[in-house]
Structure 1
């Protein structure tokens, strides 16, 4: 019967430095605002303060996350330009570093996530306005006022986004 070797113990969050914990918690909270998984914030927080590039298995061990969470998190962060692969002489693994370009990360998020959602919201508002016509007059006032207010705020958001984009590109 073959002898099975026990997997090396996963590192617990307590094995992280105070700086790493603080960075991880900050990015978990920030990225949760965007609806992103906790593991994405953990990965970015760890890489953000790492002084050397980390391989995916290092990230998994340090954070105690699964291969799936690490793989998906790194893929998402790469797509948004928040993380990049760096060459390590003689290494066969990919090593990751946080991109110092937080503005690129924010710009990518705005262009790829926020703007399309705002467009979808505008389309839904238009459909809701059309649907209100079928409501009896007494039932129309409250939704009409709320939809008008929603449209006002969406319009304000669409007007301020170009300014934000210019600021991020400075």
Structure 2
């Protein structure tokens, strides 16, 4: 099984590495588990990349870092049921909002569409550059269920989508 997973990983990685980093973006789903569920002494607000504590999210971080995607010029964001599209450094607090559950009052599709058009400044190639999410041509969706994928496609439009539903299937964990 490990050999099969290694083959799958190499195939996906090769596909991703053939995409232009400046035109490609990883979108990873938030997780229900957050650091506050395991350590109540953590500050009220911390960076999103440190706050999400689900196994799938941690596996994504390990995979992304082990393959040096950042050094290769690729960027990533998180799709949160509360905050929408957020950068890894965006501070968040504890919440329990599932985007697919209207009783949780998740971020709206209209807000996601607005966020996709908003100008952000990201540090790229040694300087700050203006970025709009809807300008990316290739979206690599990680750990996103069917509802999240639908929200991504509805808010970001026609793109080249690559979906990895569970990162551990690829890395063999």
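When relative contact order in percent (Cα under 8 Å, 6 or more apart) is computed across structures 1, 2, the figure 27 traces back to 2. Taking distance in nm of label points 7 Å out along Cα→Cβ at positions 79 and 143 as the criterion, the largest value within structures 1, 2 is that of 1. Which one of 1, 2 has helix-only ellipticity at 222 nm (-39500 (n - 2.57) for each DSSP H run of 4 or more, over all residues; to 500), as calculated from the coordinates, equal to -20500? This figure was derived from 1. Which structure, out of 1, 2, was Cα extents along the principal axes in Å, for residues 47-118 alone derived from, given a value of 38, 28, 20? For Cα extents along the principal axes in Å, for residues 47-118 alone, the value 38, 28, 20 is produced by structure 2.
If mean projected area of the Cα convex hull in nm² is calculated from each of 1, 2, which structure is the one that comes out at 10.4?
Traced to structure 2.
The maximum of volume of the Cα convex hull per residue in Å³, for residues 63-102 alone over structures 1, 2, that is, the highest value, falls on 2. Looking across 1, 2, the calculation of FRET efficiency 1/(1 + (r/R0)^6) of positions 23 and 135 (r between Cβ atoms, R0 = 30 Å, to 0.05) that yields 1.00 traces back to 2.
With FRET efficiency 1/(1 + (r/R0)^6) of positions 55 and 151 (r between Cβ atoms, R0 = 35 Å, to 0.05) coming out at 0.10, pick the structure among 1, 2 it was computed from. Could you put the intermediate results ahead of the total?
Numbers: 1: 0.10; 2: 0.95.
That value comes from structure 1.
None of the figures in this text is laboratory data; all of them are computed from the coordinates on show. These numbers were taken from a predicted model, which means no experiment stands behind them. Cβ atoms are built from the backbone, for glycine too; each structure is taken alone.
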